Structure I
């Protein structure tokens, strides 16, 4: 009972704190704490803001809304802004708090309403509920004689004295008297105006918190504000719009939203911040004139209009989606978005949308590739020919006179992916060795439809060996026929191509094989999303059951390790969890560290990590960043970690500012497949994590048995950590 109460109070506190951070698209506690302090520069407004969040979150929980959203502040931040706004404008009293109570409820209803309406189109509701809430109060209050207009803000020094005595007064005056450019002074006051404060001191505090939370967000706030500032000067607009009312926060919020929160930070996103800023200015000027008729402020209306419209427009793109990439998994950090996106695109961006395998079993040699020497030319240049060769490179055994002497003759030809048989050509006799049939160029062939305008074709099949029929469904790996020597074929081989037309012999298209193993004289390598090249000896992945079992994790599963470090032992528990989008992760019960992962075919990938850098989960994330569930002696995998885990914080801080433009830090992951015992019951892997130019390296050893990963050891800067799995 006591633990349950403690958890409820903890969630309630998180909901309040995160509501402050959400105003700047953040869940950073430090920034939220600074914003909370700033909101109390006017004590009554600050109190009204906190109460509005408490009211709203209480209503949300009582109604039965999603607790995680409440905890993340997604329902509370609009009510917070309403509370701060009405707290500034009106005198506190019983009547005021009664209105605050009900407008908090109304703001929640509006929030959920817009969440439902805009959410259908994948659009955010931003601060639209705040606008409706505060406008309702300001209009309704004209008829409330008991609701008095506040006179606070006239005597700022008295208010500062109330907050912190003469020390606060002197600090306030010192900041206000700083010799800084007028534009920078307006920038700071525009920042403070987001929380209905108009003090230079408040703006500087918020700027510091913003810089701590995100270097990119801070940079974007400057770009957005100064683009607007100079646009006003250039077109001769009334600069008092941003210098007196400090409505410049519209430009700041627009820049952060477009430049790094909803869009992955990049050169293109910054260019669009600059292009969209004049639109915000135009909307601000036009709407301000209309709203002045009703004695209302436009508040954040221009920001909402431009950001929502821009995100909506991007959803209609038919190309260039990689140039201005939308954030798909919200990490509440522009830096994380940039690092994760770059890492994701590098690892998965080129993965084919349909995972095509090679159309055979075992190892085959590419005897003719794209732009071939003989037949793969012009409209048919993107195709492959495959044959089987022995260790000496010979493709036949014996005199080379009979079809049966060729290793590949009469070997199974398989479906490269699920599909439906579209077209078949059969009944063509196999050629004698050295002869060919130019009348039936493609020989016996099968075309499989995998998707709209996407087909595969295998040709030169053995006569009367086709095992499928037109309109028959097939699965990846099903046998469709056997290798032959029909059509324009001197020796037995498989011709394989992709095309956008169902007819046999259609023009080829460029499309990769999703993954395969290359054997180069006993040295094995793993290729993903690759185009096989001439003379490569390649095969589909042969799954290793030990690895497949070891790296297959199911939501709800608990993984336990006993750690031995500094002659002390302790137990660590990880729970496998999944979110509403079916993203899966390890969560450390001791530290709340989280490591997200995915399984694609025969490959296990970690994607990103959040938490402390000294946990066993962090080391496991590094050690198994990418694992192919197949064992080939001395095979080596390599990859790059996301820069968000780079250990040198100062270098990472510099990289934060530069990541939209270029990357200078380096990370590297290397995995070696060490040994596999003859009994097939024990397998060992060695991996390493390298950061920078060899400045730091962490080494790992993993032992894998029939039950999964049994032992895990770490060597980090001379320190040895050992962990044994408990089953």
Structure II
């Protein structure tokens, strides 16, 4: 079998299981091998309750000391059980598992595994897993891969299928030459594939992950380097001059540009009027005023008689940008003739929009990926602005740029990446930094708390909703079972409905929902039909709700500091005081000190540099990053050293053999031709 073979060829995979795999975008054996574990479990020896430290995941073997008690809170069934092992007692809470009342007998011994939490002197576990003693002992002290799952598909079934795929698929050829493998201390690709799924020990796992992360960075950076070589010195065919339109627009704005905004605006004007085509990244913290710079560049384009396009990561954000531009036309007489183009529009609406674009009637086109569809033809596309670049692949940016005749490129990013990494990651762009926030913004009030604070947080959220405000609650996973010991959106939304007053409207949002449903939920939250939105990090970009004043992040210790800062940026956008609550299930000194950095600073670039300093290559078990470059495995902070290693390797390779023509580079040339475009997964989680 090869990697293109259907998963149906595997023993034990029938039509029903095939459909479940398809929900995870797994159709072939290659897809299955690329479905990397998102976590690993180590089943440690059972501990005494007295030794079970709050914030740790552990197993206890204990007896039920009382009759299980049950109660209902609206649609939520809650079962409470007390267990003891002689050294101490532990309170267990199970949600929507009424059948356990018959399973757990008073006086019976059972093995429970979960996250230990504390409230005063009382220790408790919520939703622990129940094991037969012998079943648990068989798995003790092994690294067990945990995969992203879907309802009906067990982790054991995925493990079994992956083992078969590894046995059935012939190893692909090694595409790096011996010199590169040795100089970068990389293990062979096949060994890495086997060890990432079934590592014999932690060191083997680290070596496997390092190789696969290197591959991901190498392919991505190679594509960037080739782009830079092709784009360097491109002639500016859309030379522009500043007109009275931008000057008048700035005079009418109710606020002056900050010094940082004025500096970057000058850099953009210089680029657009120079002899070379603009290729610029504007990097700025959340709320630093990047959008107004993009609109100024687009206004200068329109005033010079050309078309500009603004590509947003979500339909909701595209519509918000469109409404903002319409308001500027109405209030300030800006010379925009805007048109919106998004996937949810009717065929007639799209046809009309495309007609206005092709004729040149529309001089500003705002939309999502719909802007790069084949049927969209531009008359004089001179400027392309992409908002939140990390949500778009390099190729997607190329496709949009390809709609014009070498248009200017302006990329906006709110991800605060330290300059040393930004130069590598945005190797094909000149970098501008907006490192100053507008005056008058109320700083967000932050707190880092443990799980015992939840009831207080729920009361606070209820109080904010009563005052007419809205709140976000972020969970690291979509549904139960993806990763043990972490809160999930589906169950948390139900729990929150039971904890908040009956009139509070709670909804959930995650990346597995259909695009139309995601847009509907975000629109309803934006329109204040929803009070509290329970979500994964999918809300990190793509929604602007000034009325939202509370951001509560569960399992905050599992996120990078830079990503927590990005999430915090969803609030503090309006006139009301905003608050951020980081809930950590771990209370050790190191974890709490790391999270306290968010308490001390609202400066994204300082936080990003601290994130880079504090996170080490041994960290494997964090929540998958979504807001930064969404590599399948790599993380630009944890893996910064590997990123630099890949960058240096490419520089040496291109200096020696720029077109990969040498015999020892033919395998690499074939691999890059087949895989470079698919290296980065730019979809939201």
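Taken together, the values in this text are just the output of simple stated rules run on the coordinates, not laboratory data. Source: prediction; values computed, not measured. Cβ atoms are built from the backbone, for glycine too; each structure is taken alone.
Some observations on this one:
- Looking across I, II, the calculation of log10 I(q)/I(0) by the Debye sum over Cα atoms at q = 0.05, 0.06, 0.11 Å⁻¹ that yields -0.36, -0.50, -1.17 traces back to I.
- Computed 8 for relative contact order in percent (Cα under 8 Å, 6 or more apart) - originating structure among I, II: I
- Once volume of the Cα convex hull per residue in Å³, for residues 94-325 alone is computed for every structure in I, II, the highest value turns out to be that of II.
- Each of structures I, II was scored by distance in nm of label points 7 Å out along Cα→Cβ at positions 206 and 238; the highest score is held by II.
- Distance in nm of label points 7 Å out along Cα→Cβ at positions 118 and 342 from the coordinates reads 3.0; which among I, II: I
- Winner on distance in nm of label points 7 Å out along Cα→Cβ at positions 14 and 598 once structures I, II are ranked, highest first: II
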